[in-house]
Structure P
Amino acid sequence: MNVFGVDIGGSGIKGAPVDLERGDLAEERFKVLTPHPATPDAVADGVKQVVDHFGWSGPIGATFPGVVTGGTTRTAANVDKAWIGLDAAALLSERTGAKVTLLNDADAAGIAEMAFGAGRGRGGTVITLTLGTGIGSALFVDGRLVPNTELGHLEMNGHEAEKRASTHVKDTEQLSWEHWAHRVQKYLAHLEMLFSPELFLIGGGVSRKADRFLPLIKGVRAEILPAALQNNAGIVGAAMAATKV
């Protein structure tokens with residue numbers, strides 16, 4: 001069965017039909033740039049453009065880079081503040097003409113990784129992190145999601161973690177892999193102190209280059225693996241969520 005998934009990020013809006021038996025994209029994904037400012041209307045237009053590219057009709061799962069409860073967006077760290085308190089699922093449903101199920105972007109990526117990726121069959125405490133414009137997180141305990149953790153906003157040494165260790169910061173500050181890996185290492189050590197996970201899964205686009213930085217991370221007791229679904233995890237997880245309503 002194919003279901004459509006859309007991943008709304010701080011830099012891009014991407015989507016594709018997803019084959020839920022394989023846990024992979026059924027067609028090559030289509031992406032448009034996230035508008036700036038990323039207002040609800042402008043982003044909704046981008047989502048419609050992605051959906052229309054495939055001529056899709058039917059249920060849609062979509063992610064959002066912030067806290068989502070009952071289809072309402074509660075925070076907006078990397079998009080326009082007009083999202084806060086908005087019934088975003090209703091807006092996207094109206095714009096696309098289809099029923100849209102909305103959830104946190106990192107939660108969607110984590111759901112996909114736990115079902116089809118590097119976290120498949122893993123018990124205990126697992127933390128999935130998406131490193132990109134910010135840092136998204138998904139926390140699982142024996143396979144069950146604790147939603148909307150938003151651990152990228154934890155304070156470390158007087159700074160918000162995602163303002164020090166996101167991929168965006170690496171690129172903006174032109175950090176070497178070694179320097180950036182040291183920052184990621186400090187962040188993982190902080191999370192380990194708080195949650196004692198058995199496994200960290202590192203996702204986002206940078207997971208394609210995991211061999212450049214994961215071997216540089218030392219002193220973390222938990223196992224650290226790159227996300228198997230890489231930057232498609234959010235799309236797959238969004239589609240999965242659309243079938244559970």
Structure Q
Amino acid sequence: MTIPDHVWVLSPSDIAALCWLFAAWLGIGWLIEHPPAGRPSVSVLMVNYRHEWMRQFITRDPRIFDSAILATLREGTTFFASACMIAIGGGMALIGNPERLRQVAGELELGAAPTVLWQIKVLTALFFVANALLKFIWSHRLFGYCAIMMASVPNDIDDPLALPRAHQAGEINVTAARSFNIGLRNVYFALAALGWLIGPAGLAVTTSVVLALTWRREFASHSRNVMLRDLPPTGRG
């Protein structure tokens with residue numbers, strides 16, 4: 001039995017570029033969370049500062065400054081979650097209108113291709129956006145948990161529960177930040193996935209650019225060098 005030509009939607013170059021996209025996404029995510037001991041990522045360095053924040057929070061009076069910081073962090077997660085929801089709605093509307101999808105492809109002079117291929121390309125970008133949305137929502141909720149745990153820290157610095165509860169709040173803060181960072185990486189790679197609209201070569205290039213930018217910001221940026229100065233200790237201290 002012969003297989004119809006339209007079944008083979010993805011060419012070998014499409015598959016290779018798609019594999020590169022997911023390999024880069026998974027690889028850089030693992031490297032950022034598990035960096036070499038001698039070259040920590042910005043995300044790992046910020047863990048120290050978040051724990052230090054909670055240690056300093058115990059003796060700060062009043063603690064309005066800390067609540068303002070936490071409110072700002074939650075606003076950031078809300079903004080990105082809202083943006084992701086809008087992007088998902090727009091992408092699904094485009095997928096559900098094949099005629100409009102063909103029209104957009106024609107206007108961009110992207111060549112003739114089966115409608116299902118364009119739908120797959122848009123769905124690939126939406127995969128990353130949807131993943132980002134879930135991470136931002138969870139991050140927002142964790143920052144809320146952190147706020148409640150910070151409120152449970154006794155005002156008396158000599159209270160034996162003060163430091164342990166501050167440490168617990170710090171751990172939740174770190175977890176929330178990790179989800180937020182993963183969400184941002186998903187947004188980056190959603191943008192890289194859009195390079196597929198101009199072909200597998202475009203996808204390979206945009207993936208490589210996003211990978212390089214992500215690596216630089218985590219491992220070779222000026223901000224990282226600043227964070228390394230007088231780095232606070234990690235853990236309970």
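Read-outs throughout are calculated quantities, based only on the coordinates presented, and are distinct from any laboratory measurement. As the structure is a prediction and not an experimental result, all values here were calculated from the model. Cβ atoms are built from the backbone, for glycine too; each structure is taken alone.
Observations on the structure shown:
- In this comparison of P, Q, the computed figure 34 for relative contact order in percent (Cα under 8 Å, 6 or more apart) is attributed to Q.
- With helix-only ellipticity at 222 nm (-39500 (n - 2.57) for each DSSP H run of 4 or more, over all residues; to 500) derived as -26000, matching label from P, Q: Q
- Among P, Q, structure where Kirkwood radius over Cα pairs in Å as derived comes to 17.7: P
- Of the structures P, Q, the one that 3.2 was derived from, the read-out being distance in nm of label points 7 Å out along Cα→Cβ at positions 68 and 228: Q
- Computing P(r) over Cα pairs in 10 Å bins from 0, in percent, for residues 12-131 alone across structures P, Q gives 13, 43, 35, 10, 0 for structure P.
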